[in-house]
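For reference, the structures are reproduced in the following blocks.
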Structure I
């Protein structure tokens, strides 16, 4: 049995997507679970290999995926297919969420597109 409190898991650092802590990685490397704290707008980006599923635990914000925007809040689940440009913009404070990545989360698979929404 592996029981740990989120407070005891070290933060790995910041990426385009926000501050993160790895929670779980399968031994085969085909999926992972990562905790993110998003305190400011993320840079629009996509992943060539990863499909992501967000589970929002606290906070609220605007989720952009491709040309769609929606309000997201605690309790929401969002699926982001690989190759889709996306961005999350917290509206009050920060968003805390867990992200299930398939295959495992890999920061080298973050492809930034900072001007994507500015050109719309």
Structure II
């Protein structure tokens, strides 16, 4: 089962081609553990190594020690303004997990993205 805070590698539909093509990207599971257990879909904001917008209030920069525990190889941002719901079948593997502090930052970014 995938848990909230897990970093997974998944096939992300690309909006620029009407969601008909996919790109393999890391993403963070943000849906609740209860929903992750009972539903066939999962909610994720994708990650990108393009960190040019890292100071935006809707993006969380994975850097330093967080890179290793997340299971990624380079500093990356989690794009909380681009949250997607995808079938679990698009997840290819588990990479790692964000720290509690990292997930708190993600929650802040999600609140900013949704103006909550």
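Each reported figure results from applying straightforward, stated rules to the coordinates on display, with no laboratory input. Owing to the predicted nature of the structure, the values given are computational and were not obtained by experimental measurement. Cβ atoms are built from the backbone, for glycine too; each structure is taken alone.
Computing distance in nm of label points 7 Å out along Cα→Cβ at positions 60 and 92 gives 0.5 for which of I, II?
The value was obtained from structure I.
If mean count of other Cβ atoms within 10 Å over residues 4-11 computes to 8.5, which of I, II did it come from?
I
Taking distance in nm of label points 7 Å out along Cα→Cβ at positions 20 and 100 as the criterion, which structure among I, II has the greatest value?
II
Matching task: 0 is the computed value of helix-only ellipticity at 222 nm (-39500 (n - 2.57) for each DSSP H run of 4 or more, over all residues; to 500). Pick the structure from I, II.
Derived from I, not from the others.
Of the structures labelled I, II, which one yields 32, 32, 31 when Cα extents along the principal axes in Å is computed from its coordinates?
II
Identify which of structures I, II gives the largest calculated value of FRET efficiency 1/(1 + (r/R0)^6) of positions 28 and 44 (r between Cβ atoms, R0 = 35 Å, to 0.05).
Answer by largest value of FRET efficiency 1/(1 + (r/R0)^6) of positions 28 and 44 (r between Cβ atoms, R0 = 35 Å, to 0.05): II.
Out of I, II, which structure matches 1.3 when distance in nm of label points 7 Å out along Cα→Cβ at positions 12 and 108 is calculated?
I
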